[in-house]
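Each in C-alpha cells, the structures are laid out below.
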Structure I
C-alpha cells in the first residue's frame, strides 16, 4: 500500500507544478528493516536529486526561466526523488530508534555490514577484535571517529597513506575497508603465512586466526598486541554468534 501511495503522491506533486511538464519514472519502492540497504537507497536517490538540481541550475544559466517547461519538469523530478528519500528516511528513523536501544549500536552495524558482504562469522569477529583494540579500549563500545597523531577511525588509518578515509563517517569507513582490504591482504599476505591472500583470509574458520591475519596483513602493528586482539575477537564472536 505504501508503495502505491508514495508513487501517487509524487505524481500529484508533479501535476500541481505543471500539467504539461511531466516526466515520471516508475520506481518500485520497498519496505525493509535493513539499515545499510536504507542508507544506500537514500544515498542513491540523494545523488539523483542533486543531479536534477544541478541540471536546473545549468538550464537557468542557459537562459530558461523558472516558468519554462524545462525548469518545471526538473522541479517535478526533484520533488519526485525527494518524496522517495522521505519514504526511506522515515523507515530509517524507525530503525535508528530501535538500534539506539542496543548496548553496542556501531559494533552491531559494522557486524551487519560485513555479513552483508558475505564474510563468515570468524572473519567478522577477527576484524572486530582488531577494532576493539584500536578504538574500543578492549570493548565493543567502538569510538568510530576517534583520531590523533595522524591516525583516524576504526582501523586507525594513517593519514599520510589513506587520507581519503580521513574524517569519514561509519559508512564511509566501512566502504573504504571493503574496497581496500583485498589489495592490502593480497599485498602483505606473506606477513601471515606463505601464499596467503584475501581469498584464503575469507576461508578462515577460527576468529582468533582471523584476528591475527588481519593484524599482520592489514593493521601491521606491533606484535605485542596480537594476543589481546585474538581474545577480543573471541569476545566479539561470542557476543554476535553464540
Structure II
C-alpha cells in the first residue's frame, strides 16, 4: 500500500498509487506522490513518467474520514490542501512529460492530477468529476477547465456530475480510450514514443510548453483553496461533510 515507482522500460518511470479501498489519499500520501513524481522527473535517464493506480479506480480524492477524525483543529484540512497542491504541482512541473493512465473513477484530487498531466490514456470505464460541493470542499476547477470547455466545466462543478472517458476524448483531452485490460499497454505505448526523443530536448519542450500556458495553475488552485478555508471557518464544510456516506434527507 502507498506510492511505488518502477522502470519497466528504458527511459520510462511508472509511479503507481495504491491506497485501498478507493485510492482516497491521506495527507502523507499526497506528499509521497509529489516526491515520487519529482524524483522520477529529475532522473536524467527518464524521459517520460506514467502515473497510474491499482485497485477499483484511479483516485477518489482526499481521505475525508481522516479529516472527520481530526477534532482538534484544522490540521488535517491544511495538510490535505498543501499535499494536494504539491502533488498537482509535481505533475505539472515534472521535468519530463507525464502520461496519466486512468481507470474507474477519477474524482476530486484525481482531477487535479490528470488535469496537470501532459497526456491522458483512459479505460472505457473511466469517469471524471468533481464532487467537491457534496463533500464540503472547493477546488480543482482550475484543472477540470483543462479537460472540458468552460461552460461544461461549470455545469459539472455545480452538479457534481461526472463525464466519461469517451466524452473527454471528444473534447480532445483524452488521447486514447481503451478496454480496461489494455490500459497499461496503451499508456506505455505513448510513453515509449515520447521517451524515444532526445532527453535534453524533451525537457526543453516541457519547460517551453509550460512557459506559454495561459493559466498559472499553482496560483489559480491556491486561490480556489482560499474558499475551501472560508467554507470551513463558516461551518458550512463540516455540515456538508458530516453527511458523507449517509443517505441524503428526502
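Looking at mean count of other Cβ atoms within 10 Å over residues 207-214, point out which structure of I, II has the largest value.
I
Of the structures labelled I, II, one was used to calculate helix-only ellipticity at 222 nm (-39500 (n - 2.57) for each DSSP H run of 4 or more, over all residues; to 500), giving -20500. Name it.
Values: I: -20500; II: -14000.
Label of the originating structure: I.
Hey, mean projected area of the Cα convex hull in nm² derived from one of I, II reads 13.1; which structure?
Going label by label, the one that fits is II.
Given that FRET efficiency 1/(1 + (r/R0)^6) of positions 55 and 111 (r between Cβ atoms, R0 = 35 Å, to 0.05), derived from a single structure, equals 0.35, which label among I, II identifies that structure?
Considering all the candidates, the number was obtained from I.
Only the coordinates and a few stated rules stand behind these numbers; no lab work does. Keep in mind it's a predicted model, so treat the numbers as computed, not measured. Cβ atoms are built from the backbone, for glycine too; each structure is taken alone.
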